[in-house]
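Below you'll find a set of structures to go through.
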Structure P
Amino acid sequence: MAGFLFTIHNAIKKEHAMADLLRITAKNHPAGKGIVWESTDSQFLKTKIKLDTQPTEEICEGDVWQVQFLDKTDSKPSSPSVVTFRLVAKVRELKTWQKITTLEDFWTDPDDLQDILCWVNEGQDIILIGEAGSGKTTLPFALARALGWQEPYKVDVAMMKKAQDFFGKGGAADGKAFFAESPMMQYIRRAQIAYDNGIESHFVIILDELNRVHAHTGDGLHGLFDDTRQISIPTSEGGLVIKLPPNIHFFGTINQGGSYVGTFQMDQALKSRFAPIYVPAMPRDVEVRKLTKEVGVTEKEAGHIVDTARKLREACGAGQLEFAPDYRVCRSTAYLIKNGRPLRRSLIKGLLGWYNGRFELDHRGEIMDPNSELAKAYSAIRAIMAK
């Protein structure tokens, strides 16, 4: 099939835009066997509904989805027919972006939030820059919820060796070549179907740790982020042209600092295609409230964890340590306290566990190996531990 050119935009229009989208509702199975689907359309009331692919997000009872009809298989007279649908877009209430001033369960600078909202309204892709654990990946999820958009799809770009890996893998069966679409490609198809059918919804793709993608891989993606929103990749079936609909938005994330393993410098061409937003570390009170709400420890216990972690972060920022515990490390420490482990032991095991050295104290209460990184870390938090 050499020379064959497949354009996703046109192919989806021909195959799917001929029929109106339907709606189905998620229900809990009466026998406790998970989620089942019900249709309000009269022709599918007594059918068994299945999906062509498993959803990439959590489905809860009461969720309503706009779906595309794919196939109906008649069973035995005593059994219901089986109808296959493709999930396209969850029914959500779109919000006016100008009225959004805060994000639920996420702290961000109000001015930065307005900048982000202005950019996404204009179709500008965004890079989120910050320390590990600052909430770079969480921010697009909170933003999508606030706007009533579809749940974002996250791509771990470090796993992609070639540009075409983002979209699928080639293969062969029974002497025929085929192209197996990736979950990201299926997400793009959902966005295209929604756009072609006039559904006012938006889709977000998160390119997590974008600075961990090698330059030659990133070069193949440039077209997705410029005004053409189009790239061409080779597949076992021939050339695949991917042209994105205008309802797709990209957020990239970058861990700040040179100590992160496997990071590369973003080239100038890629930088110019994104607008940068710095995501600062959470203020103390926000981090304490987040720990209390997510884990269930008391505010006082969460305060001990955060204060200890902040001392270690200060020492790392001053060049005394090589590791700074982020929010995720604080959360794992809080799990120990939640389950009844002593506070002091939890702080030592949870926050100091990544520093080289053995935690053994001499008669003066000092780490026995004074030259170890663990000794330096313990020295930074000794005053807090003494309390």
Structure Q
Amino acid sequence: MRRLFVLFAVTWLAAVPALAQSDEEESAPAGGFVLRGEAADDVFAAGESVDIDATVAGDVFAAGGWLDVRGRIADLLVVAGGTLKTDAVIGRDFLGAAGSHRIRGEIGDNLVLAGGTTTIEGRVRGKAMIASGIFELDRDAVIEEGVWLAGGFVRIVGDIGGGLRMAAADATIAGAVGGDVEVNANALKLSPTARIEGNLVHRGPEPPAIAEGAVVTGEVTHIPRLSVTAVTERFQRLSFAASVLPLVYLFLIGTVLSFLTPSLTGRVGREVRRRPLASLGLGVLFIFAVPALLFFLVVLVIGIPFALVGVALYLAALFVGIPFCGLAAADNLARRHTSGAPAGRLLLLGYLAVFLVALWVVGLLPVAGGIAWTAALAIGVGATAMALRQGAEAMVEAVA
């Protein structure tokens, strides 16, 4: 229940301009909050600036753009803001979130922080859980128990009484750690003044750089892992392969269609040559209108069986749309080398590969790429529909 109350209080402080609950509190001008002397109860403060230098018998909850907390606080200190400075003796936990932290004084129990830049120069008598872009534990600072730390650039010069678990981009340990150290970092350095009373386990692309004079009483273990740059390069290669793989599938589908339906492939090519705009228009209508029609059939309930058949046909048409468009383009290009005669299959497949590669290159463009792929799909679907219609009409005439 107390944790829920703390979360509620932080949220409330971010929205309320200023409030005091003690007779000794006085508001600073221009939206600032100032507290001096003593407060017999909990203190809630918010404003553009918060300046507290007092003895508080309860908790302190403060939020503002600039915060400076000094004095003695018997219980919790919970703060949120832009710039935070504390030089107070805090009886229990300290919970803070700010863009910049500078912490002096003494914290009687645990420290929980999140921020952009954090410097600790005081003493923490409990554990510390910290997430900060830049973090430094000053030479005179002490955290008596264990530390869990996530940061970008980390420098530990002060002392840690317990173990240390850390994830960082670049980390330096120049102080004493009284337990095991587990670090996941691109680079880890141990300065000559570093002393680790336990094992050191480092996960990173390179082994830790341990200077002469640094002491690790336990075992040093390095577990290799890829650096961020290497991971990015592999991801880029996989992304490239993933973008090329559909071309292979489309080429294979086109090859199968050219073997299984040579006459239909020829008719699709003729439709594209004779009526390209009609093929495009019919394909666009099919792509966007058929889903609405299928949805209408599903709504009618009685039309669900027809809708299921329609979905299968619709997906099949989309599946072969681009391969048929590619075959039609390949057939028209190949006829230029054969004086209008039907092209050989090898030449046809060669031009199909050229068409698909060209479509893939254009597809890399942000807007034009999507238009090109949609147009190719629509032309293929539309020309195939008209070619099937002509084939059906020819069969009817032959039977008649």
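Which structure, out of P, Q, was mean count of other Cβ atoms within 10 Å over residues 94-101 calculated from, if the result is 21.4?
Of the structures listed, the value fits Q.
I have 1.29 for Rg/Rh (Cα atoms, Kirkwood Rh), calculated from one of the structures P, Q. Which structure is it?
Q
Given a value of -14500 for helix-only ellipticity at 222 nm (-39500 (n - 2.57) for each DSSP H run of 4 or more, over all residues; to 500), point me to the structure among P, Q it was derived from. Can you show the working numbers first?
Values: P: -9500; Q: -14500.
Of the options listed, only Q reproduces it.
Taking relative contact order in percent (Cα under 8 Å, 6 or more apart) as the quantity of interest, name the structure among P, Q where it is greatest.
Values: P: 15; Q: 7.
Comparing P, Q, the top value of relative contact order in percent (Cα under 8 Å, 6 or more apart) belongs to P.
Read the figures in this text as sums done on the coordinates, not as results from a lab. Please read these numbers as outputs of a predicted model, since none were measured by experiment. Cβ atoms are built from the backbone, for glycine too; each structure is taken alone.
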